[in-house]
Structure I
């Protein structure tokens, strides 16, 4: 499979709506040149895991806690997600950083827990409009990557994904220009490789108002390994068209 295309449904759907959209995905995704991961909310995960079995759709979650078991009311462990056949988990999304005050230290611990459970973490990084305007994008993102990956121990079969999601582009209709995105992706890959080693399996994907109008030009860039898609993933037909771009 070529690129990694991740659907992030966020908190937009209830259980019935999630199962309906999952069914619409299954009708369309009979084949794809790319790896497709669907990240619903926690509640429909078990049923979607059963529904997606023997399909080309992989299942992911939108968060996981930093230990595999314990007295942590309301949290979900990476081990529990793995038991539902999840393969990926989104960590450190800008919305969780903003609304739930998640720190890079917390995200780092969550990433290690996910790796220990056999999940592939999708670690989100990205700058806001003020930092971009001040010319601090590169230094800020470098710091985020360094703190998120510090001390991570990857087993031989572990892999890791970093999603560049410029906060100023999420849900705004604004998209980072392909050339600018490539520069940031190169930076992320360089910093991550320095920390984790050249042999580590790392993908760097883009998220930020991805839609049918801009997906092909972005995906044509070799430095962009795929997408983390929010709003456009709520339409099965639109998401299918994006996921089948070669």
Structure II
């Protein structure tokens, strides 16, 4: 399996370097090199060394995972963090685990992805109109990042939003991701997270909330495929408005 970092075309890289002081490529490189959180660095590297037995023949990514998708996206999908044996293994966000299987199938059904599977960085997956990222870029122990770890990653998400100027809808997968945007939600009191809830943000974008496609939610039926499809149908409607 190839382990190269996803890049845009050479022409686009050269254009962004000449015209802009910042770019998605530059941001990706800085995310990948980040070592701000000692606990997360130690955990992600330990998982990459020890591996899961079913992936023992694979080389784990073992680094922070950058965002992935269409630079002209109007829909931004934000999760919690990479999975230890998913994104931390494959190097692509929401790739190589059950949550990613659910997400990319839904994106494909909604017309945002050219295929329903995301297995590794060279599998041919392309997104159109959507970009996928996370509130925290390293796999956290027990899937629970600390507030300081979330805050350390916040500037990366802020820069992504600035570098994706066409974004009109942010789909937050789970309460943790939604809370990242709650402070900028218009109105008072603070909105309450619920599946399908919509919040207007101060920048006039819409935050659309969904249950996270975790195994806990999908195995118990708390989140069904029809419920998930409804989120991305609504995201497309809002993005086109």
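Things to note:
- A value of 1.9 for distance in nm of label points 7 Å out along Cα→Cβ at positions 39 and 183, calculated from one of I, II, originates in structure II.
- Between structures I, II, the calculation of Cα Rg over 2.2 N^0.38 Å, for residues 143-206 alone yields its largest number for I.
- Comparing mean count of other Cβ atoms within 10 Å over residues 55-62 across structures I, II, the highest figure comes from I.
- For 0.40 (FRET efficiency 1/(1 + (r/R0)^6) of positions 119 and 151 (r between Cβ atoms, R0 = 30 Å, to 0.05), calculated) the corresponding structure among I, II: II
- At a computed 17.4 (mean count of other Cβ atoms within 10 Å over residues 63-70), which of I, II: I
- Origin of the value 14.0, 39, where Rg and Dmax of the Cα atoms in Å, for residues 23-126 alone was derived from one of I, II: II
Quick note: the coordinates plus some simple rules give every number you see, no bench work behind them. Everything numeric here is computed off the predicted structure, so don't read it as measured data. Cβ atoms are built from the backbone, for glycine too; each structure is taken alone.
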